[in-house]
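J.: The structures considered in this document are given below.
Derivation of every value follows stated rules applied to the coordinates shown; laboratory data play no part. Just so it is clear, the model here is predicted, and its values are computed rather than measured. Cβ atoms are built from the backbone, for glycine too; each structure is taken alone.
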Structure P
Amino acid sequence: MNICIFLPNWLGDLVMAVPALRAIREATGSSAYVVGITRPNLAGLLAGSHWLDEEWYFDPRGDDPRFGTATLIEKLRSVHWDVGILLTNSFRSALLAVAGGIRKRVGYSRHGRRLLLTHPVSVREIHGTRRYIPMVDYYLALAQAAGFPSQDRRLELPLSPWGTVCADRIWRDLSLDSSDQVVAMHVAGAYGAAKSWPFSHFVELARMIATRTSASVLFVCGQRERATVQRIAREVNHRRVVSMADHPLDLQTLKACLARCHVMVSTDSGPRHVAAAFGKPVITLFGPTSPIVTANPTVQSIDLQIPIDCAPCSCRTCPKGHHRCMKDLSPELVFEHLQPFLIQQNMRGAA
């Protein structure tokens, strides 16, 4: 079989699509030719896996013609596809599947694209009238509709030799020891400013960890958060509070670093799903988004969200201007939930 999969465009969503990709590969075996179409900035996330035979990159807003619309359509037309599975909800992806000559097109019938799909899937028929649906289940149900059922909801990601080498160097450069407890922290999310925790809260929490425990703090980041985490580390001014800001920020390196951390504290952002894929306990700071949608099954997790009337609002910026859903989530409360994980791991190490 030749299978084309339009993959999610966001880091966390792509991690949560892994159970669906695994289901497709396990059902078809190694004889199938499976291609995933995704954004260039997500290159390396699935490196080392066997779920896809190839990744094709598509960036409709970029300047590189290699990742443009015309190039993708030409590549799609060069293969006789048995099925195209649209994990994305956009009208654009359905239009591309039609233009690319994919005869069997399976996807959710949303955003006015029902007539572009040969096998439209109704959200209501599959998931009922629920407002919030865990993305892992959302993607698994679509794989099942395409003929590849699975009940395995585990998140997982492979490591690559390149990422491991880079992580070794970072640990050495930042004076982190392999026996140290390391708390990974991530400060922002691509969704919008409303998901961000205040700068001063991160400073205070990092200082609590460094002064009240023996653990180290590693701030992971992308290009956009580089300056912010540098400022936080300078503000805390403690030898056990460090950041990746001056090191390679590719996804293979991020995976390898999170794989050797012990616990993660994060906003509702992509890196927390990467940590969950390596079985790490995750404390997530929720504000405008629902914990149900981005739930990480089969791992230890604590979702912290202040119970106020306007949350979750799903807005990119606070419509009321007070941002209480994140400001009122205190560093003391987060530390109170983090400390038992560190104590538990210390006891295991002593045993």
Structure Q
Amino acid sequence: MWLKHLSIINYKNIEEASLSFSRKMNCIVGKNGMGKTNLLDAVYYLSFCKSATNPIDSQNILHECDFFVLQGFYETESGETEEVYCGLKRRQKKQFKRNKKEYPRLSDHIGFVPLVMVSPADSLLIAGGGEERRRFMDVVISQFDREYLEALIRYNKALVQRNALLKADSEPDNDLMDVWEDAMAQAGECVYARRKSFIDSFIPVFQSFYSYISQDMEQVGLQYVSHAEKGNLAGLFRENRQRDRILGYTSQGIHRDDLVMKLGDFPIKREGSQGQNKTFLIALKLAQFDFLKRTGSHTTPLVLLDDLFDKLDSSRVAQIVKLVAGDNFGQIFITDTNCGHLDRILSEINGDYKLFEVENGKIFEKKSFDEI
């Protein structure tokens, strides 16, 4: 799958753009704050039905405007054209369509255009709480496993109901608590099993990418931890019901799962340098790409690399660009503030690419780096 053409109207700071892309490498350059990330975010939105940076849809509309429209034309591996459209008016429900047919549920679209994005916000995967790392697992698995996504939705709905009963002024009805706890247990055990299977197969791929980028400078690892390892979830919920009643929330369950990220034998959060942390994050995302390509619809995901060069030395950046420019990867979007970085590396690879410059929300296609 690759994005042939993208139309943008009133999205963030981009008033209007109509862009045709290379099926391999697309380089987007410009100063900070000009709109490079907003262009990538429009591509992201058409895959995930939401922004990567702002979950409040109305705030993604250009200031003083009443709507935004995103429209992408894709080509599949078999050569067929697919149109994906999103339109949002203020104070109205957004429309999301594939080939002019609206989706009954937005979740039905997830996974159709698989995509992996590397951005500065990924630093929260290491520095942030467990919620960030659970979201990483959810985003990957949901793109190829529909049953997982449905189980996760069921679990979260039941969790909301159980928490509401725990917070109620009156003592909750035990039979009703049993109903929601059983629903959580059934869905949660499915989520746990899929997460564990995913991480077990994901680790060696992730380690291989890290080794390639760092040229074997460090060893890294991942460890999945979950309350579900203790056994039956329904029993766990009942055992902690009185304690949770005092706390006012559900203290144990798969909504508390985490990934321990290691550099050598120690948490990378404590031991890693900025360059090691970014290498770790990029290796995670490239392993995510590999996993998505081999599973689900067997469609090659798009890869978005936002601000790739920041905090990495030139040798690691060169390794990454050589990797993604290879035959195993499909369409790539790279942003940077310095066109010299991209010019030097791409001249060595001598691959197919298109070049765009972004200035104050306006996007111009350039024939060469000399024009910038």
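J.: Suppose P(r) over Cα pairs in 10 Å bins from 0, in percent, for residues 151-302 alone works out to 11, 43, 37, 8, 0; of P, Q, which structure was it derived from?
T.: Derived from the structure labelled P.
J.: Identify the structure, out of P, Q, from whose coordinates FRET efficiency 1/(1 + (r/R0)^6) of positions 135 and 271 (r between Cβ atoms, R0 = 25 Å, to 0.05) was calculated to give 0.95.
T.: Structure P accounts for this read-out.
J.: For structures P, Q, calculate relative contact order in percent (Cα under 8 Å, 6 or more apart) and state which one comes out highest.
T.: Evaluating relative contact order in percent (Cα under 8 Å, 6 or more apart) on every structure, the highest lands on Q.
J.: P, Q: which one has helix-only ellipticity at 222 nm (-39500 (n - 2.57) for each DSSP H run of 4 or more, over all residues; to 500), as calculated, at -13500?
T.: On the way: P: -11000; Q: -13500.
Structure of origin is Q.
J.: If you work out FRET efficiency 1/(1 + (r/R0)^6) of positions 263 and 343 (r between Cβ atoms, R0 = 30 Å, to 0.05) for P, Q, which one comes out largest?
T.: Max of FRET efficiency 1/(1 + (r/R0)^6) of positions 263 and 343 (r between Cβ atoms, R0 = 30 Å, to 0.05): P.
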